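Each value in this text was obtained by applying a stated rule to the coordinates, not by laboratory testing. Note that this is a predicted model, so its numbers are computed, not measured. Cβ atoms are built from the backbone, for glycine too; each structure is taken alone.
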Structure 1
Amino acid sequence: MADLGNILLFFLFPASVFTALTALVAGITKRRGLLEAARRGAYVAFGVTTLAVLALEYLLITSDFSIEYVASNTNLALPFFYKIVALWAGHNGSLLLWTWIITVFSAMVAYQNRHKNNDLMPYVIFIMAATMVFFSTLSFFISNPFDTLYQELGNQLQEFAVRDGRGLNPLLQHPAMVIHPPILFIGYVGTVVPFAFAIAALITGKLDSDWTHTTRRWALTTWGFLAAGIVLGGKWAYVELGWGGYWSWDPVENASLLPWLTATAYLHSVMIQERKGMLKVWNMSLVISTYLLAVFGTFLTRSGVVSSVHAFSNSGLGPAFAIFLTIATIFSFALLLYRRKLLKPDEEMQSLVSRESSFLFNNLLFLLATIAVLWGTLFPAISELFSGDQITVGPPWFNNIMIPIGLALLLLTGVGPLLAWRHTSVETMKRSFGWPILGSIILVGILVGFGIRDGWSLGSFAISMFVMWTIVVEFVKGARIRSRHSGENLFKAVYMLSRKNTRRYGGYIIHASMVVMFIGFTGNAFNSETRAEVGEGDFFNLGPYTFTATQIHHSENENYSAETLELKMSRNNRIITTLRPEKRYYYASEQPSTEVDIYSTMREDIYTVLSGMSNDGERVIVQVYRNPFVKMVWLGSFILVFGTLFAMLPNLRESKTKNAVKSAAQGSQ
């Protein structure tokens, strides 16, 4: 099976090269036959890579320990399910997954556009196939997951198989890590589709809004997968790493955030281009930057440039990624510079107090956030390059910059919909902003009365109130107007209104999700924790809660051994629950793992970690965190996914016959 995998990867390289060159020649010569050949080349590349992925999965499932990748990432005692997901546990397998996803998207785009966009498609396929060439080169020549193990016997190298593998990294043996990497990879790889259409539009000079219409759903899909991947990564960090949080401004976390920031900016500003013909150069730059940042994120995890619990060890791929990233950057922006005269805006900004200006300010803030995160992420490497010492930029630095930017962005999500296109009058602003501002002021007064004095927290709650108020008003106001004209009840009117403009109202749902998530983020300002060394019968307090250690016991299975602490949690002498944090030791990988236990409510999480044993071995060290509003982060993420899916639905078109029947019925009454 390993030989078959190698043959497939070897064939993928010329198939990708053939597809890229044929597509390029098809674009130059305008020959439809060559375009059809390139399209079929994309299908072949997809089929070949799919078989290669299945071949590697077979080797993982059957525990073929003659294969280096299988021996490094699985073992006999590893549960079957985790053997399957070991495909993306190491950099060789994850790189193959990356390659497979790009072939999937290439085949999908080629099939979807087989009867349209004929002027753009040769160059679209060329760009996507060129990306395939790069990743197929890495998968076969540099990081081949089908490489076998060798041992030196005399003067010869001979293949051999180990008795058992090293096992899957204990940190990866969690359900969130099962779906987090592929979802994030889909988000990363999906950026190539809008990028390919943008470059094709620049090459052909067809720079109207057709390419943005074609890629709108792809851009939203990519954004949604990036968002879901980031949240799932946060969930994994929260329940698996045992430090009490879900976001630490880790370099690889930041790398996933960067393309999401520019993609979010694009989804907002592209509406200005479609409606007003403005920001054309800006939107093209955002699409290009999003793709480049996605490749940059993949580079960071494999280059050894940064140190991260999320990153693979130095895989030797850094130079190859750096060269590819440099070529792609120079080519893309040189082409954009060449075509800049064709990207002049159709209209000019008429007022700073308008919906157009709110989108512009929104984009400037996203740009500022991107620059800040990028600088903070690369600063350790830059400082080491110039001074020889690696100076780390920690969470306080990021928080000091990103909290005000984030709150400003949140505020604009509420302000923007209240502003009119072109210009907003003072009277309109008074009418639109009065009640939301009053509600926010009242909320701040109530919170101060309850003893909250932190300025950023009060600001976050006030802005959240303001934004949620404006969102609700948008739904209710539109539904009332529809209800008066159609006779529908308010709930049905909200549904029909939303379904007739899914993009707009799906966007409002996404904005609401961000409000919910920001409330969760704000809870970090009120976190508290304690650390205790306890034996059976000992107790300690955190806030209003008392924790009593009732039992410390040892258990083991063929995969790992575990020390478990049973901790009764009570309040006012009433037992609430029993928490069971664990400390595990995995035999195959010879690595420890912390398994936290969490009591979660909408108000707060009680997060318990068994940190280790005391020096005498009779007691254990336990750490307990009290984290308010964490569940709001996960709830907000579910709302975000729903809003994204809703925004992708086609608009509901009511039949003329149905409307005519309604009108006749109302007329007879």
Structure 2
Amino acid sequence: MKKLLLLFQCLVLAVVVSRAQTTILDFETAATSTVFQYFGSTLDGTFNEVIANPNPTGSNTSSMVGRYVKPAVAEVWAGCFSNPDPTVAVDLAANGRIAVKVHRDRIGNLTLKLENSTNGGANWVTTVQNTKINEWEELVFDASQPSIEPPFASASGFVYTRVVLFFDFGASGTGSDVVSYFDDIVALPNATVTTTILDFETPATGTTFQYFGSTLDGTLTETIANPNPTGLNTSANVLKYVKPAVAEVWAGAFSNPDPTTPVDVSGGAKVCIKVHLDHIGNLALKLEGSTSGKPNWITQVPNTKVNEWEELCFDASVPSIEPPFEAASGIYTRVVLFFDFGTPGTGTDVVSYLDDVVVKSGGAPQVRTVNFKVDMNSYTANFDQVYISGNFNNWSGDANPLSDPDLDGIWEGSITVPNGLYEYKVTLDNWAVQEQFGGFEECTKTDPSGQFVNRFLPVSADTDVPRFCFNSCYACGEEVKITFKLGMNGIAPNPDGVWLAGGGNFDVPGGKYKMSDTDGDGIFEIVVPRRQGFSSYYTFANGPCPDYSCKENLEGLPCGNPANFNDRFLPATNANVTVATCFGACFTNAECISSVKNLVQDAQIFTLLGNPSNAGTTVLQFGNSIFEDKSIMLTNTIGQVIGQWHLSGGMPQFELHTSDFQPGIYFVTVRAGERFFTRKLVR
């Protein structure tokens, strides 16, 4: 019997937890009853009746029910609305579904509409078919589904006071009165389903993780006997995780091979993991390998117990702590774990244990309150009212007004929303004026079409947004503008663009910070607003290469820091500043000149011996009159810098080894003093 039970436990990976419910209307008491007012038919303005249950059998043996009549002559949108509204609101911040019992003499549908949200939700309407005739059945409406009418938003996380019902929505009157009955309108929490990803008890539910970022790089974790089979984890086997004495702050381990059961967080879910640590720290979870092309997702949770098992849960609806700050959704194939994420090795190996990686889907969404303070003192034009307009209120111009009761110019207010990533702007007088952004601000996000730039707001807890100035990410007076100007130093710009990148503040090449040459003068520019005191490493890239393969090469140059990938450094900035330089060089101007004189092309600077370079070596022979120090740059046809060299003035030639180069065309540029020349090299 014991073996049979163990087999059953191994095969059953999902468990549905029982549900509770909140009654909105059951027509049995004054507190749980109301009448509905008809519209869209010959019964306009009259009310329905509450009557004795005409068929108290099956799933509904209650005494009283609502009677609904769709007259012989009725619009396709004929229905009825609660009047007065129910005493108990429809709370979809605490629940995920609404159920209604119906009794019909035909197959058709019931359409439910919820109106008058108390926390900013748009009206929501959806339809469910009935499947039974002349008996009671329960129809369930999923609040996470988008409304069938604009703005097509879900009702999850919102509270509504009015209920509207449409029997046979979309169908006009049939020529005869059609009578239906309804009862027991209740709010239901989503049923919770637990799916086991890893429990390390069977081959199908076990794997190893490969270490990275430490002295254990490339080795694998161990599955061992549970060192403390007590409390909430008495299972036989667990995973042992070691953070070595010497480890990066981002040291971790990724599943290798990936779990047999992928991590499915569709529709919002939590990934829960049991952990056993000998200290207070944290566990960061990263999900990779989306089957639908979604970005990787990472978040972290602190542990609260020492030397005992506890379960940490990671809410997939919480925005990632790394760009693009989106919530997790869909299916992921790889699990990455980081114990004490953000902390380097302590000088001693730290051993932790984990077990039971599961997905818990369903349950009510977490609803948060976000408070705003908008400083309007720097805005000099006349206005009457300030609003917060965003995708949480269908970009309404008057749905979320702020107030300034003490007349100090600081307008305050709040919104209530589920966990998620939101976009918004501050607007004035019902969209008479809106904030305008360039897309390079720290608090903004550009939509995929490139047309709209909005503030973005990751919400994972009740939040007080730091006070900011209208049209700025920062408090009034704190913003400085940093203008970067870049000359290409004789290199052809990549047709896909040139980027400011790197340093942990400027995204990858191909990301947010694309530079432009709007006047066609060959100098690329970008203006980046930042808070006073901002400093950062940075680099430039000729093309959209997320792997940085097309970044400039400053190796050996004074403006490149060898301790930080040979990137440039911008010191603390306390006023508007312009940074002008050239790609792959340390000039302090974007014209790429080392003095007031313009550079002159001079073919006498060098010749190429061994071109095409079939033997694997090409010699640069310098002219007899070239005595200055020389800078050599090798680029490919798309402008990537392949190599750079700096020679003293006394060297008459330079051997360029090309045996490792891919066959193709390259360009060799030599600069000596105020002269330069570029020649084509064929490999």
Structure 3
Amino acid sequence: MAPDRTAFPTRSEAPRAPVRPHAYAVHGRALTDDYAWLKAENWQEVLKDPACLPEDIAAHLRAENAYAEAALAEDAPLRRTLVAEMRGRIREDDSGVPEPDGPFAYYTRHREGGQHPLVCRRPSAGAGDLGDPAAEEILVDGDREGEGLAFFEIAAAVHADDHARLAWSLDTKGSELYTLRVRDLASGADLDDRVEATSGEAVWAGDGASFWYVAVDANHRPARVMRHRVGTPQSADETVYAEPDAGFFVHIGETQSGAFLTVTASDHETAEVHLLDRHDPAAALKVVQAREPLLIYSVEHRGADLFILTNADGAEDFKIATAPLATPGRAQWRDLVPHRAGVMIRHLHLLADHLVRLEIENARPRIIVRDLGTQAEHPVAFAEEAYSLGLQPGHAFDTATIRFVYSSMTTPAETWDYDCAARTRDLRKRQTVPSGHDPAAYVTRRLFATAPDGEQVPISLLHRRDLPLDGSAPLLLYGYGSYGTLMPAAFRTNLLSLVDRGFVYAIAHVRGGTEKGWRWYIDGKREKKPNTFSDFVACARALVAANYTGAQRIVAHGGSAGGMLMGAVANLAPELFAGIVADVPFVDVLNTMLDGDLPLTPPEWPEWGNPGESLAAFETILGYSPYENVAARDYPAILALGGLTDPRVTYWEPAKWVARLRATMTGGGPVFLRINMEAGHGGAAGRFDRLEEVALIYAFALRAAGRV
């Protein structure tokens, strides 16, 4: 039997947003947006101060929240149970593995019952010595700093080379407008320096007297690299780099060698890198290679050479080249690791004597180590069918040790130090599950679904070993599929609350990601974006055909651009789904891509197309944009989540979508909207507060699938 959609006790009437038609035309096509008024004209002010939200909009959002809370109130005991379960799987006094840097080892940890991280260090006697825990210094106490605040997040904490000062950034609104502070580590007190409206990044100059940061412009775009001298007002800060193109975002970093500040200006398909000597106060920026359309590259430094990860010369899945530091332009690039189609190099990590790369082939990651003396290579191998693997760059350059984190959907995360010369592994940490976890009680698998055009779409899945695979099980199907982002088959303790209740959990590795190389991304963007949606539907149908679940037993889940995927599949194949969770969903694609003043719009045109300039892009987006394609049909139960101060997917996108759904759909549902009035794109910042949001999603999924 299919789930009973009347299971949601919607005793009150859902809010109906007033219709206030806004007529406009694009490429001669007349369009009407009945709910454009939900976008506050003063949205920039709202990001800084939510109290500035116009009252008619605020009243509507409050009504939506009240309706959702009342309708879902019956599941409050279940949500409390879920939170207790998920919290029971968290080691509350957990600590990261300390990372040595000269006289100290740095790390973050949480205290028992604490919501926010503590930034810490302890003395280290030498390389590999993680120090005495009893000698710990707490550099930033996140619980104390965030006390009494509805939202608090530490974005970065970066110590100077001499270990005397710490630049740390915080956000108290969820709007990703970070304030940088400077802490004197001898006294533990913040200096008077206060740098506002930054991206949160900071890189210290070698002498510790100044640091670089990225300033955010009036449209919330990281646009200028500034130098701040400690002890001076922000008004005196020096502009080091100003990006003239609104479509390029600016980021800063530091080469692993510690020699250079890197300034990267990029969109989703072109990059340009500048270097600046961190140890020369008079140094000027030096471009590595001037931007060329569709040329992507990043750099690392060793001695007189640069190592360059790039797609130059048709290297679709990237290659590694070298060039002289003195003459680094593209004409001097010489291949070191040639391009191999289908094997994508995702990350380059450079040490004094070793080159380490993280690559992926057919959705399976691996680490390859190259001895730069002999040029001999060897892999760091893993046996499971589907797993997650990530490098953790440390502070040191003159070392043979790398750190990586391995997990699978059944195996808790393991942090390893690997000696590239001796080829030995040292387990530094294994994630503990205080309430207990038996990996043998679960099964993880890698399947493939056949897309309408014949492509094989990977699926990673997890279920209990004793689950009957007869098509009766509910299934949570997660998808993203944008920006080349890879969805790792990693261990997530929260999922056990669904899986232990008989759910199958699956990740659809749809096009738009890079699980099968850069082509997998290209085939899921711009005019090929509909492949992402049809891939997801193909995965759902393949899971039904393989008896992992049944039609209308699937709950689909995606966030941000994955939320756009949710809106698209709700229009494309609503009959497959018992429920859909659209988390901060990018569902108003056409109107957002037509508004060049919004923070992300110009940089997003390479991803989606520019519908204002291109008729073809306009027609493609109009053809799939979830908001425009809501139709008079039955829809599954839908839970849409948003954040009032979200600068990435603005609150009005889910609000408008839900309003149109309610006004247009002929049956099914219900449709709920919950806007976090005190947070942005990432939701609640506290680690236990986040569990409340996860519990809301899981309780909705359980009820939609008929398991409540």
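The value 0.20 for FRET efficiency 1/(1 + (r/R0)^6) of positions 248 and 616 (r between Cβ atoms, R0 = 30 Å, to 0.05) was derived from one model only; which of 1, 2, 3 is it?
On the way: 1: 0.40; 2: 0.20; 3: 0.80.
Source structure: 2.
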Legend entry - Origin of the derived value 25.3, 74 (Rg and Dmax of the Cα atoms in Å; candidates 1, 2, 3): 3
Inset, instruction - For the read-out helix-only ellipticity at 222 nm (-39500 (n - 2.57) for each DSSP H run of 4 or more, over all residues; to 500), a value of -21500 was computed from one structure; give its label from 1, 2, 3. - result: 1
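Given structures 1, 2, 3, which gives the highest value for FRET efficiency 1/(1 + (r/R0)^6) of positions 264 and 624 (r between Cβ atoms, R0 = 30 Å, to 0.05)? Working shown, then result.
On the way: 1: 0.25; 2: 0.00; 3: 0.45.
Max of FRET efficiency 1/(1 + (r/R0)^6) of positions 264 and 624 (r between Cβ atoms, R0 = 30 Å, to 0.05): 3.
Consider the structures 1, 2, 3: one of them gives 7.5 for distance in nm of label points 7 Å out along Cα→Cβ at positions 32 and 376 as calculated from the coordinates. Say which. Present the calculation step by step, with values, prior to reporting the outcome.
Working: 1: 5.4; 2: 4.7; 3: 7.5.
Corresponding structure: 3.
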